[in-house]
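Structures for review follow.
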Structure I
Amino acid sequence: MVKLITDSTSDLTKELYEKMNIEVLPLYVNFDEDSYLDGVDITTEQLYKEVEKRQKLPKTAAIPIGTFIEVFQKYVDLGYEVVYTGISRQMSRTYENAVMAAKEVGEDKVFVVDSMNLSSGIGLLLFKAAKDIESGLSGSEVAKKMEENTKHVLSQFVIEKMDYLYKGGRCSGVAAFVGTLLKIKPYIVVRDGKMSVGKKPIGKMKVALNALLKQIEDDKDRVDLDHILITHSLAYEYRDYLYEKLKEMFPNVDIISTVAGCVISSHCGQGTIGILYMVK
């Protein structure tokens, strides 16, 4: 028996986690002395209300080693092998904490995989792993295939406003000011576990959304046709636009929409939206 575990940054829906029998461990969202478990004590909607009220962004924190040990040990004691993947090691200490916990519990029973990704880019790996578990693969086999699949996940998203990047210290005041003046919508790509700025579409958000669509259209012949994900931070109007266009492009593909959790949203802000998929 193999148990699949992830963290709250994987940004799938509660229904999908339940359907695939995945346990989700939350990262922390901290406003000064007030600490919340992502997706448990605070929702994305509540996060934005808190930011508005406090006029400051929260700090996010990794899952502690002790939490991992407790959860891994629970499943090992029940006779499971455990496969865990979550946010990229380049973006959080969560991965390192999971590795240390696996050593404590037993690396022959607990397999930790660096997703090299974030948000529902991790979710795409979970879909494949859940199928592999269903087909009867062992924990080590599931983890090995997952490691191979990390090379095939493409995540890209556009950020509507630069204020969260600026407040979070991820771009200078000058860059934020110029970006606002020029109405730049940063186009972020996740490759090799890191985030970087790709294109810089200028103008209305629709220009940036079309840049996302152009990217997947360019990849059309190699897109994995199991799932395409649209993940957004309360950007429902943009979600509807992308969904309609993607359905025209890929009429027979399962296109799933999910809302980004608090950790991801606290770094990019409301209106952020991405298209995430795997290539063959």
Structure II
Amino acid sequence: MGEVQTQPEQLVDTYQPQVKYNDLYLRLTACLVASHIIIVYGETESVFQILLTPGYYKSLAGSFVIAFILFTALRKICLLLDKKFDWKQRSIERVGLQFIFGLVIPGIFAFMLAAFYFRLNGINIFRTTYLRYDFQFILLQILLINAYYITYYFYARWSYAELVLKSLSKDLDKVESNPVKETFQVAKGASNILLPINDIAYCYRDGDTNFLRTFTGEDFFISQSLDEVQLQLPEKRFFRANRQMIIHRSSCKGFELITYGKLKAIVSPSFSDDITISQKRALAFKKWIDQAA
């Protein structure tokens, strides 16, 4: 069976991190404003007169606490639902659960908090104008909070997707500008030869000149620097051992431990000098040896 190709959009959906809803300052501000509106809503006195009333600030504090608890609870509900009921993957279930846990239950919870607050002050909530004015406004707030978090969710996902796709586009441009080759142009005397990269045992620097050696032991001149050559060779098959050497996996027959955590690579065809891998590169070399085909 052929391998299924994964589109960039699918990768974005698969690896997107969960939306965190970092909005503490917005919640504090929104709750303060909403609490003020709830208190002055339906009152016949002017806002200025209400602000001069000591009871206003007590009511503001109580309303603010209720509003902030409610807002924070809705945020937590959205975070929990996002984990198991993604808007895109489980849309129908999410709409139903958002309605129940994001609107109905918070509405009941808000009423219970308000009733508890009134009871602490010796007031029966049913004998106040709370249900006529305040509760309707609170339900509208809950609805707006849900709309806010849904909008936040999709905007965060869109922003992340755009960022990832831009990054993928940049990576693709780099790959296209430095394509991995299946053949390599080398010089032998006056002739230019296209050599399959799987025939390359290693590339090396001798003095100021770069060469490659095939598995048959034949050497060819390379006009490019080893840095340029490295960009054109597949990383799984070739490893940059040091500044003077790039080796093919099939040419590497093993390695020896030497002083200070360094390694000495053993290659075939044999090379006249020791191929030393620094301590910093040693771990990467071992991983490459283990995973390379």
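Among the shown structures I, II, from which was the value 29, 16, 13 of semi-axes √(5λ) of the Cα gyration tensor in Å, for residues 37-140 alone calculated?
Structure I accounts for this read-out.
Identify the structure, out of I, II, from whose coordinates Cα Rg over 2.2 N^0.38 Å was calculated to give 0.99.
Going label by label, the one that fits is I.
Please state which of the structures I, II yields -12500 when helix-only ellipticity at 222 nm (-39500 (n - 2.57) for each DSSP H run of 4 or more, over all residues; to 500) is computed from it.
Structure of origin is I.
Work out distance in nm of label points 7 Å out along Cα→Cβ at positions 85 and 101 for each of structures I, II, then name the structure with the largest result.
I
Assign the value 12, calculated as relative contact order in percent (Cα under 8 Å, 6 or more apart), to the correct structure from I, II.
II
Can you say which of I, II returns 2.4 when distance in nm of label points 7 Å out along Cα→Cβ at positions 29 and 109 is computed?
Comparing all candidates, it corresponds to II.
Since every read-out is calculated from the coordinates, none of them should be taken as a lab result. Here the structure is a predicted model, which is why all the values come from computation and not from measurement. Cβ atoms are built from the backbone, for glycine too; each structure is taken alone.
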